[in-house]
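Asker: Take a look at these structures.
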Structure P
Amino acid sequence: MPDSQALYPLKFTPILKNKIWGGKRISNILNKAAGNQCGESWEISAVPGAVSVVSNGDLVGQSFDELIARFGEQMLGGHYESFPLLIKFIDANEDLSIQVHPNDEQSGGQGKSEMWYIMQAEAGATLLCGFNQPTHLTKVRDSIDEGTFEKLLNRIPVKAGDVFYIPPGTVHTIGKGILLAEIQQSSDTTFRIYDFDRVDDQGNKRELHIDKSLSVMKLSQDNGKVETDSVELVKSPFFVTNKLTLEEKKTVVAKSGFKIVMNVSGRAKINFDSDQWSLNFGETCLLPAGLSMDIEPEGEVVLLETYVGNDD
């Protein structure tokens, strides 16, 4: 039986993660209460130990786990024991580690397929994705041991508006000087291959996972960049993401399942019944299944609209 308390567009308190490679953009540009080395703002998360909490409306203070327990299919439009996605903003003030993620089968259901939307990039900013030549695992291991591994990888210049899709098994890293939105499966499983020999405040290097990385690594030369002029940016088995560029009011409808909307440029407001909330640059909301909301831009606004399954 549906819960008697009505659902509405949900915003959540960001979960801020300091990282050895993080910077000030999440604070200074996205206007979140972050420190000087914040690398990630987890916007919507059901990852154990980092579960989002509602920040607006009548359900303020309720955790995502509590929402799923209360509303279940009424909210998400399908049967989920936990929320299937993790929504982030990432500030790479320095290069992230070169890494790879396993798929669901390899990780016992904790696979990680992800996409990036570049929001800002400093002049000369690059990222690494995929191999730049045919290779084999012996050569890969030798290059890791010799400290030359990154020379085997595609180095791609990036600019605002670029899109990348990174399936499991793809070797990759985000380069310094990049602020991006990340949409991914709900997993925090990362195997580090190389971390540029850096150390933390205590002088310790971060753990590497060479054998695990080699066991899941694909030797693909695909650089991950999505070349498209269509509204649909990414259609994967795990999520679909569209780019909405608005200059006038638009009604967003969550038909059979939930939708997530991230503001990656501009200012806007959400109108729902008699309520109104901001959806400004760097803000995110979840629209429960079966509901609709009006998004009212102030000038031009660019949104990422994400859902799971079919939008019907």
Structure Q
Amino acid sequence: MARAADGSIVDPYGGQADIESRTLRHVSKAFAEDPVRVLRVARFAARFAPLGFTVAPETLELIRGMVRQHEVDALVAERVWQESEKALREPAASSFFKVLRECGALKPIYPELDALFGVPQPPRWHPEIDTGIHTLMVLDQATALSGDTRVRFAALVHDLGKASTPPSEWPSHRGHEERSAALIETLCARLRVPSDYRDLALIVARYHGIVHRAFELRPNTLLEFMERADAFRRPERFDLALLACEADARGRTGMEINPYPQRDYVSAARDAAAAIKPSAEDIATHGGAKIAELLHQRRVRAISELAGRPRHRS
């Protein structure tokens, strides 16, 4: 659209009507000449969904034709990630992936995500049942909790391993954490995802179940988990991981506003343990191995004292 010198609106493609009807629509068949436009339409949907915008049925059908003709297979990995990262910044980030799935483009672009749809989970813990639906609900919660796109990405990919659970084991997904980590490595290598995104996602994929069960863990187990997650050397990243875990807990039907005291508890345990340092006497009288042993024992004791305090879990 444009405004003429006399103030009139030049609108050859009916843009004003589309704005009024909250419709995202391609303006010509030339749209199909560049598969990156598929990603951009989905990204615009993620930006404008809160305002009520949806993609026009004819635009979705045009994209379906591009998918059938394998046009989207030609997308360069760097462009896929660039558009995805921008989409993760948007206020309705999950709409990016919903639109890609609706037009059939999610499978060739993000096969690891597409495979989650139709995979059941235990209704007791996941009333929404479908793992794909849960994944997008977790992304919605992460979007509400944090503007950090690394948290949102970690939330998006935390359960990828559930797609590789043998159907004979459904709805259980024992061992999905390490399978998720392996798939995250594959996805990040293919799309050249930056290492800080990958590393945070790996921590969340491997340890979200441990964080959920934090109140049940022995202090020694909790400390060992924090050491594996590099919580003491990388406290900022660890805090982001806890945010993604909270998003996972809330990304379930009927649990969206539930409190998540595990995040504060694990964070406090990390702080209590991190406050324990070797004394000057330790350094003067013991070797490195003994100092590490003493440090571990004292940190376990600090977490034990924290765990023994009354806490509000409601």
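Asker: Computing volume of the Cα convex hull per residue in Å³, for residues 87-166 alone gives 126 for which of P, Q? The partial results should precede the final answer.
Answerer: Working: P: 126; Q: 88.
Corresponding structure: P.
Asker: Can I ask one more? Volume of the Cα convex hull per residue in Å³ was computed and gave 136; which structure, P, Q, did it come from? Mind dumping the intermediate values first?
Answerer: Details: P: 136; Q: 181.
Going label by label, the one that fits is P.
Asker: Also, quick follow-up: If distance in nm of label points 7 Å out along Cα→Cβ at positions 39 and 215 comes out at 2.3 when worked out from the coordinates, which of P, Q was used?
Answerer: P
Asker: Given 19 as the derived value for relative contact order in percent (Cα under 8 Å, 6 or more apart), which of the supplied structures P, Q does it correspond to?
Answerer: P
Asker: Quick one: FRET efficiency 1/(1 + (r/R0)^6) of positions 127 and 199 (r between Cβ atoms, R0 = 30 Å, to 0.05) came out at 0.40 when computed from one of P, Q, so which one is it?
Answerer: So the calculation was done on Q.
Asker: Which structure, out of P, Q, was helix-only ellipticity at 222 nm (-39500 (n - 2.57) for each DSSP H run of 4 or more, over all residues; to 500) calculated from, if the result is -18000?
Answerer: Traced to structure Q.
Asker: Compute distance in nm of label points 7 Å out along Cα→Cβ at positions 183 and 295 for each of P, Q and report the one that scores greatest. Show your work: numbers first, answer last.
Answerer: Values: P: 1.0; Q: 3.7.
Going through P, Q one by one, distance in nm of label points 7 Å out along Cα→Cβ at positions 183 and 295 is largest in Q.
Each reported figure results from applying straightforward, stated rules to the coordinates on display, with no laboratory input. Keep in mind that this is a model prediction, so the values were computed, not measured. Cβ atoms are built from the backbone, for glycine too; each structure is taken alone.
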